1. Can you spot which of P, Q, R the value 14 was calculated from, given it is relative contact order in percent (Cα under 8 Å, 6 or more apart)?
2. Where does the value 1.5 come from, among P, Q, R, when distance in nm of label points 7 Å out along Cα→Cβ at positions 21 and 245 is the thing being computed?
3. Can you rank P, Q, R by distance in nm of label points 7 Å out along Cα→Cβ at positions 13 and 45 and just name the one with the largest value?
4. Rg and Dmax of the Cα atoms in Å was computed and gave 21.0, 87; which structure, P, Q, R, did it come from?
5. Going by mean count of other Cβ atoms within 10 Å over residues 69-76, which of structures P, Q, R comes out largest?
6. Compare mean projected area of the Cα convex hull in nm², for residues 173-220 alone across structures P, Q, R and report the one with the greatest value.
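Each reported figure results from applying straightforward, stated rules to the coordinates on display, with no laboratory input. These numbers come from a predicted model, not from an experiment. Cβ atoms are built from the backbone, for glycine too; each structure is taken alone.
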Structure P
Amino acid sequence: MQQTLKKKIFRWLKILLLLYAVFGIAIYYLQDRILFQRSALSPTEQYQFKQPYKEIMLPYDSQSAINIIQFKIADTLKCKGVVLYFHGNKKNIGWYAKYAPYFTKHQYEVWMIDYPGYGKSTGPLTEARLYEYAEQLYKLANAFYKKDSIIIYGKSMGTGIASWLASRKSCKQLILETPYYSMTSLAGYYFPVYPVSKIIRYKIPSYSYVKDVIAPITILQGTADWVVPYSNASRLKECLKPTDEFISVAGGSHNNLYDYEMVTKKVAQLLQ
C-alpha cells in the first residue's frame, strides 16, 4: 500500500514538473506575443482621425522607419508646446488617438509614435530599439519646441520608455499613467513561480529611470487596475522627489482613468 502511494506521488510530481517546464518554455518563446500585442498596418493605409493631424515616416536606418502622428491644434499661434505620447502595448496609434483631445484642447500638440511592428513602424523589436525610437521623437520635437515646452507622457507599457527618455532629456513635465516598477517585477506578479529575471528579455526598470528624472513627475494610478496592480505601481513612490505627485484614483482601472474628473482636472492643471 505504501509503495503504491509513493508511486502515485512520484507520478504526479513528474507530471507537475513537466507542466512547469512546458509552461516556462512557452513564456520564454511567446513573451513577445504576450507583452506586445501589435497590430501592423499597410504603409498605404490612411488613418481616419477626426482631429487635425499630420503623418510622418521618419527613416531610422536602411531597413527601419518610425511612424509618427502629430495631432494639431486649430490655432497654431496659441500652441503652448507638445506632448510626446508613448502608448501602451495594444494595437497601434489608432487605438490611442482618442486620448489626443485631452491635450489638444489645452493648446498642446500631441505626437505619438508606433513602436517597431506596430502600425506602420518597422524594424526589430528590442528594448534598446524602443529607447532609440523615443530619442528620435524627442530630437524631432526639440527642433521645433524648447525643452520647457515639451511634456513627456507614458501610458502603461509606454511609461517605462517615457521614464527612460525623461531621465536623459530635459522636459517640462513627466506624466505616467498606470506605470509599473519594472517589466520583470510585473512579470513576477503574473508568474511568481518562475525566475522571470532570467526568462524575460525586456527589463525596462522604470524605478531606476524615475530616480534620475529632474523634471516634475506626476503619476496617475487606479486602485483597481487589473493590468498593473496598484501594489506594483505604488512601489515607485519611494523613487520620487518630495515635490513629485503620486495620485491614487479610487476605483480606477487600467483604461478608464480619464472618466474621473480628478484626472482630467489634474492634467488640465499640468498643461497650464
Structure Q
Amino acid sequence: MASSKDVIHSKLWQEESEPGDPFTATACYCSGYDVYGELLHKASYVDYLYLLFRRERPLPHVARALEILTIALGNPGPRDPSVHAAMSAGVGGSPAAAALMAALAAGAGSSGGAREVLLAMEVWTRCGCDLNAWQTAIASPPVATRQLVWPDIDHFPGFSPYARDVSIPVRQTLEALADCLPDGCARWLLDHRQAIENLVGLSLAMPGVAAAALIDMGITPEAGEMLTLLLRLPGAAAHALEQGEMGFRRFPFFSLDISNDPGPAMPKEGTAR
C-alpha cells in the first residue's frame, strides 16, 4: 500500500501515515517544520499563520506586524456588515456555521471587505511608494470585477467613501504597523497619507492600511484577501454568541419598541368569533 506522502502533492504540507492505518497521520510537516513535534513548543499562532501563507518563518518584526494586524482586524465591530450578519444569524438561533458563513459572505466584497483589500494590494503592487504612480492610478481606477461575481467598486480601493476624516482606530493601526515595518509601504503611507487622501478625495480606511502592511510582509494579493477573511472571523463569532444570549430586543442600532403594540385585533363584543 502506498504511503500518504506518495499521494498528497503539496509543497506546503507533508505527512507520514500511521503503520497499518493509511488514513491517519503519524507526523505532519508544514514547509518542513514538524507541526506537533516542534511548532507546538516553539511557534506562536502568528508564526504558524505566516508559515502557512508564506511557507517560511517570519522575521521578528514581521511577526509583530502580523500580530498587530490580527488584533486590528479581529473584531470589526457591530457596525461592520460582516459582524452584523453574524449577529443576525446568532440572534435568530442559526447554527454556528451559518453565523460564520454569513460573516464571510457579508465581509467578502469590495466595499470594506476582503475583496477591497485585494484590490488595494494590487494598487500597491503597481505603484509602490511612488506618489506620481499613485496619481496616475487614482486617475485610472481599477477595472470592473463583475466577471468574478463582485459588484463594481464605487470608490478607490483602500479609502472610505463615507468618512470625511480618517478615523482614530485607522490612524492608530497605521502608526503601530509603520513602527514595525519602518522601511516599506506602511511607513510611506503614514508619511504621505494626507497627500494621497487629497488626490483620492477620500479618507484612508482599514482595508488600505491592511493592504500596505500585507505587501510589506510579502503576502500576495490573493493570499491577503484570504487572510483578511480569516482574521475577521473571531469578532463575528463572539458577537454572534453574545447576541444569541441577549435576544432580538437588544439588537443594536434598530430600536424595536413594541410596548404600545395592541397585539392581534380582538373582535367586538357581541360579534361572532
Structure R
Amino acid sequence: MIWDLHCHLSGVAGQTPGERIARLLDYADRMGVERLCFFMGMQWSTDPTPDDFRRENDEVLEAISGHPNRCYGFVYLNPKHEQESLDELERCIANGPMVGVKLWTAERCSEQSLDALVRRAGELKALIYQHTWLKVGGNLAGESTPTDIAILAARHPEVSLVCGHTGGDWERGIRAVRNSPNVSVGIGGSDPTAGMVEMAVRELGAERVIYGSDIGGRSFASQLGKVYGAEIRPTDRTQILGGNLKRLLTPIFRDKGYAL
C-alpha cells in the first residue's frame, strides 16, 4: 500500500487540471501508488492573495473531482489573510471534500497569526502540511524552518502537523522536531540520499516518517527509492509508505465517509 502525501499539478503537461491529473495517475499506476494528496494549483503564488489561493484551490477541486477515494486535496492558505483563509477552510474542508491544509512561504509558521487557522483545522481533524527548509543562502522572508514548526507544535499539541521536506537539511530538521510528538516528517522533495530515512526512523520512530514524492517537481521513482533503499525493517517500510498517512487521515476520512 503506497499513499503519497505530496503531489502537485505543476511540472506536468496538460492544459487543464483534469488533463494533468490524468497524466500523473498514469505515472502512479506504473509505480503502484494507490492514493495521492494534491496541494496548490497549476501555477503557484508564494504569497497568495485570497483570489490567488481560491483559484489554486478551485483547480485542485476540479482535478480530484473525477477520482473519489483515490485523490484528495489539501487547502492552500495564507495566514496573512486570516478571515479569508478561515472562510476557505470552511469552503474546502468543512463544506467540501478536502482533508488537509497546505502552508508554504507567506508567513513563518512560528508566528501567532497561524493560531486561528491551526485551531480550526484541528477541529475539522484536518492534517496540516507545512513546507520547511534550511537554506545555505538564507530562507525567503516568510519561509519556515523545522524549528518554526516545533514552536507551532508546542502551542497546538493536539493537532497533527507534517514538517515538509524534513527541512531539506534533514539531519538538522530531524533533530529540530525530535521532541515534538505531534510532528511527523515528510521525506519527499529532495535527493534520495543514503541515511536519511534510517536516521528519521532511529530518532523519531517509523510512525513519524511519511512518504511523499513532490511530483511533478520530483518523480515517484526517485522518492520511493529513499524508502525501498533504506536499511530498515519491512514493518517500518510499510508504515512509511502508507500506514502512517492512512492513520493520520482516518479521523477525517470517517467523518466524510471516505473508504479506508
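1. P
2. Details: P: 5.3; Q: 3.7; R: 1.5.
Of the structures listed, the value fits R.
3. P
4. This figure was derived from P.
5. Values: P: 16.0; Q: 19.4; R: 22.9.
Largest value of mean count of other Cβ atoms within 10 Å over residues 69-76: R.
6. P
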